[in-house]
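**Student:** Structures given as structure tokens follow.
Each value in this text was obtained by applying a stated rule to the coordinates, not by laboratory testing. Keep in mind that this is a model prediction, so the values were computed, not measured. Cβ atoms are built from the backbone, for glycine too; each structure is taken alone.
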Structure P
Amino acid sequence: MILPIVMYGDPGLRQKGVRIEKITPDVKRLIDDMFETMYEAAGVGLAAQQVGQALQLTVLDVRAVKDRPSTLEVDGKPVDVAAFMPLVLINPKITPSGDPVKGPEGCLSFPQVYADVTRPESVEVEATNAAGKTIHFKAGGLLARAVQHEVDHLNGILFIDRMSSEAKAEIKNEIETLQAETRAALKKKSG
């Protein structure tokens, strides 16, 4: 089922997700719905907060992006990124590493808003997958950026929080308009 995506201005995006202690049928259904929603919106990642669930859960799939490569290592050995996708991260812990790299980012909760964000070039990840197994890997390129972006969501941090003041100034009007529209829609819904 395609879920509505929470837009910037909704306080739910600032909620820190709670740990998932057990992978229940409801969690599995949410994972399936999140993938369906992400693919429908042509995204590469989607956090639970973006569909109104304050949980430590994100889904990712970078296979559709051909112009921004990703790297992946498991047990210190390179692995085919496509074979590792789609990816479910439950209760992820990340350790960013490498030099800071500036790169373009967008977000499904900020339609048509793109700006450069500086993030570490790689990230080590430990998480639980949809089968309840612990997974460890090191990602680089787009996948590293996407993992960091989505894990930020799980902690109530948005990509605009990571932008330089110059980048933020360039998109100020768009984000203020989006925030006002979202708040008006929420007020109308609750009123």
Structure Q
Amino acid sequence: MSKTLNPRHLNVAAFTQAKAEISGEELLQKYERIAQDLRALEPDLTLKWQAQGESRTAADGSVRPAIHLCVQVDLPLTCQRCMETVVTPIDVDRHFIFVPDEDTAALLDDESEDDVLEVSTDFNLQGLIEDEVLMAMPLVPSHDSCPAGMVNSAQTADFEDAAEEKPHPFAALAALKSKKS
């Protein structure tokens, strides 16, 4: 393809027919939905991606236009055990097959290992990249082994001592009862 490819407005049919390739390394700040889930959005965090146009055999045996998408990013997430930062590598390597309409996509999607989407002359590849990273993120990010010094209990050593020192609320009533008899 001789013209510059825009990943926000990609003509899928032309891209796949030309077996073109497009790639980028972009700041994570550009992907707002991903940035919302990060512990700290450092200004130099980047996401690397590459998309290759190709033809691929669909579940029905037909050869369809397709895109092979690869994405790599290290995300600073919050460990749900120790609440510290855990850097989580995300690697996406997926194929997307394109069909003429939504009905065909729905029919083939259940039978296919690849995702099946409707072909578009104005396809938002960056939106797809963001969707794939969000789906690849762990639901509960955590360290394999949390840093030392992590508190694994809701009560501390002085919790039992404090409970013993506190007088029972009905102790005064018991004293009054014993005075009467």
Structure R
Amino acid sequence: MTRCVALLRAVNLVAHNRVAMADLRALLERLGMKEVRSLLQSGNLVFESPSRTTASLEHKLEEATGEALGIRTDFFVRTAQEWNALVAANPFKAEAKADPAHLVVMCLKEAPQRAAVGALAQAISGRERVRAGERHAYFVYPDGIGRSRLTTLLIEKKLGTRGTARNWNTVLKLRDLLA
């Protein structure tokens, strides 16, 4: 069994893609996952999976959630090893310590091209900063996220892939649940 974290994109936002975490946990258990746990109500799951390939697991979870719960959304699955590497590779360690709520990690469907990351950095009009990894990117929002022009729409357009983001506090809580 492989320990995994799964992030759902855009669930339980106001009246959009509402899903009870208990229903989601039960679905994963029916699909053969073990020790399924959720964190918050925004689609953060930790579980053990018999599958070792995250891409096939993402597809399986997306299909099953659509069929069983009527929710059409992306899943972003990372193994415990990948999640721990993501935490360790954080290029913004000072910001993580001083202001973890304004440090965000976005998991991506595909690894962004270097030129795309450069184009995104050029498109930033405020004090935000970006660094990208394999299938994730780190963002610092020193003036807050709510009013920033560095939106998910802009990020996905420039990087050419879909993603879902969590602040550093949530990233660390998920790491702790994986342990």
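**Student:** Using the calculated result -9500 for helix-only ellipticity at 222 nm (-39500 (n - 2.57) for each DSSP H run of 4 or more, over all residues; to 500), pick out the matching structure from P, Q, R.
**Tutor:** Structure of origin is P.
**Student:** Can you spot which of P, Q, R the value 35, 26, 10 was calculated from, given it is Cα extents along the principal axes in Å, for residues 89-128 alone?
**Tutor:** Clearly, the read-out refers to Q.
**Student:** Have a look at P, Q, R and say which one yields 35, 15, 10 for semi-axes √(5λ) of the Cα gyration tensor in Å, for residues 33-112 alone, as calculated.
**Tutor:** It must be structure Q, since only it matches.
**Student:** Of the structures labelled P, Q, R, one was used to calculate mean count of other Cβ atoms within 10 Å over residues 121-128, giving 16.6. Name it.
**Tutor:** Considering all the candidates, the number was obtained from Q.
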